[in-house]
Every structure is written in C-alpha cells, then in structure tokens.
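Listed below are the structures to be examined.
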Structure P
Amino acid sequence: MSDTRLYLITPSSFNLDEFSIILKDALDGGDVASVQLRMKESSDEDIIKAAQVLMPICHAKDVAFIINDSVDIAVKTGADGVHIGQEDMPIKEAREIIGADKIIGVTCKDSKHLAMTAGEQGADYVAFGTFYPTTTKITTTVASPKILNWWQEVFEIPCVAIGGINTENAAEMAKAGADFVAICSGVWDYPEGPAAAVKKINEEIS
C-alpha cells in the first residue's frame, strides 16, 4: 500500500470567484495534502488577494496552503509554506524569514546534487521533474522515475514528483517512490471535472 498523496498546483491564471468554487469541489473529491498557489504572471497584490480567498477553503479541509516563489507573500498571507526554485532565495535565508514551523519545498529538477544540498540546508521536501511532457511550464529537464527510488533509499525527507502527471501515470510515480504527486492541468482540465480527477488519482496512488 502506497502512502503517496496528491499535491495540487493551481492554474497560473483564473477568475478568482469561479476558481474558489472549483477548488472547493476538487477538495471534496478526495484526499489532498496541499495546494500550491502558482500565479507566475500575476502581481503581488493579486496573489495576496487569491491567497486570502483560497487558503480558508484549503484549511477547512486540513489541506496545507503553499505559496510559489515568494517568501514575503507567504509570510504576509500566513500561508503554511513556500515553494522555491533554484533561482529564488537561498533556503537558509528563506527559513530565517518564514520561521521554523513553516514548510519550505525546493525544486531540484533531475539533480541528485541539488536535492542532497536542499536536504542538508533544511528543506522540508524536494521536488523532482519533469517526468512527462507538460504544457504548464517550459520543460528544461527530464527526470527518470529512478531518481525517486534512489531518494527513498537514501533520505527520509519527502520527495515530490512533478511535471505532466495525470490520472493515467500518477500510479507509476507512486510506485517509483514519490511521497507526493504534484498535479496541475491533469486535475483542472480533466474531462469529467476536477473532483472526479482527485477521486481517480487517489484510487490510483493508494
């Protein structure tokens, strides 16, 4: 039995009123560990506004709320944590700002070295990818599922699989050793709706 859980990533842009309803519906579909607010092209003001609306929906379901990239916005909104890339703030600096009890996740692409460094510097989880073709973001690295298995054998810090994961391949990521499968369009664009996608993914990874 796998302990893999779903890590939802929001679309990069959306109508806030409409998406708040969609998110609530998705969370009603089954177990979700966390939701990452990832609004790459939006202003800080819009991201903060979205967080203020969406975070209570997540917390009502005991779902952690993570801000992408911005430690400052994570602090301002009282989010549960932040996800940072390799070009963002160093982990040590992020930890000093966000505090000891908040989550810090780090993008490590397909690099064992980056992941080990992140773990040593105090990351709460490392994210590997991209594993499958994706239209959500520009793919700069392609990762092998073997890196998930390697990580599980060596480290206790959780790992997240990201990139092109959907209802059809989530089980493969769980089998390879992902503690979390991070999914964006595979949920929001699912033909039968986000709630059905969450339900099916949970069936696949459990």
Structure Q
Amino acid sequence: MRSTADTQTNKLFTIPNLLSLIRIALIPLIVWAYCARQNSLLTAILLAVSGLTDALDGIIARKHGLISDLGKALDPIADKLTQAAMLLCLISRFPLMLMPFLLLLVKETVVGLTSLEVIRRSGKVYGALWHGKATTFLLYAVILLHLLWQQIPAQTSTILIWLCSGMMLFSFLLYAVRNVYLLRAHKKSAKKNRRR
C-alpha cells in the first residue's frame, strides 16, 4: 500500500505545478513587453508576477504537502527559462549580459544532464540548494535593476553583472560536485548490492 508521501510525490496536477506552468506561459508576455512594447516598467511588473507565483508555489507545496517529483523539476525549469529569456532581451542594451547568459546555458546543461543521470540511477529528484536559491535571487535583482534603472552607470552595471556571474559559477561548481558525489555513492551502493 502506498504511503501519503509517495502519493503526493507522484501527483501531477497540483496547484504548485499549475503555478509553475503559469510562470512558463508568462515568458512570451515578458519578452513581448520588453521587445515589442519597449516598456521596462510593464516587463518588471510581469517579472514580479512571475516571482510571486514562484514564492506561492513553494509555500503551498510545503504547507499542504504537495511536493512532487514533477514540481521539483518544473520549478527550476520555469526559473531558468524566464532568466534566459530576460538575459537575451537585455543583451541588446547591455552586451556584458552575454556572460551570465552563457554561464546559465553551460550550468543548466551540465547540471541538468548529471541530475537526470542521478534520477535515472537512484530514482530520486533532489531539490535546489541554498546557493542555487541565492543565485536565482541575485540574478533577478540584477535583471530588475537593469530594467528599472534606465540610466544605470556603466561601472555599476559591470560590477553587478560580474558579481552575479561569479555567484552563478560558484553555484555551478557546487551542484556539479554534489551530482558527481551522488553518482559515485550510487555506483558504490550498486556494487555492494551485487556482491551480496
């Protein structure tokens, strides 16, 4: 008989998961507001709405026990797609934004592939760690500052982008180390089980 925790883990249609899907659906609107309307304030408002749904899905998931494997995967996907879209938009005005954009691509490709291998071998989905959440917060803060501070000094912009990129690199390395450790631990465990 399945436990309540197992049932919740395998649920697909939950409010937190629907909120993550809403965040993904907001991405074209955010790009439209910035590129077509050239309205930084509207873009920032839509980003804030996206951030609010992100906070809400986490609160609801924890409070009502609606944490699911799909949610653990869908939440960061919604985050990364939103971040990538905004960084691409900002590159036209701030060419140095190419650096965090490329870091994001490399980080998510490497960490994503190794995470999938961890899931395949262990059957477990591991959530975000503190440094990942800190990186997300910092990246959104930098994006919003560049949206709302129309005359941001070049030196300030450069410092903020480098700071954000450094945090992204730090988080990337920590996630890579975690996934390598999990893969090695599972490999050792599998070898022990075969010997028994």
Of structures P, Q, which gives 3.6 when distance in nm of label points 7 Å out along Cα→Cβ at positions 20 and 100 is computed from the coordinates?
P
For which of P, Q does distance in nm of label points 7 Å out along Cα→Cβ at positions 116 and 188, calculated from the coordinates, equal 3.6?
P
Structure responsible for 2.1, with distance in nm of label points 7 Å out along Cα→Cβ at positions 140 and 180 calculated and labels P, Q on offer:
P
Distance in nm of label points 7 Å out along Cα→Cβ at positions 60 and 84 gets 2.5 when computed on, of labels P, Q, structure Q
One of P, Q was used to calculate helix-only ellipticity at 222 nm (-39500 (n - 2.57) for each DSSP H run of 4 or more, over all residues; to 500), yielding -28000; that structure is Q
If Cα extents along the principal axes in Å is calculated for P, Q, the one returning 43, 39, 30 is structure P
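Values quoted throughout were computed directly from the atomic coordinates according to the rules given, and no laboratory measurement underlies them. What you are looking at is a predicted structure, and each value in this text was computed from that prediction instead of being measured. Cβ atoms are built from the backbone, for glycine too; each structure is taken alone.
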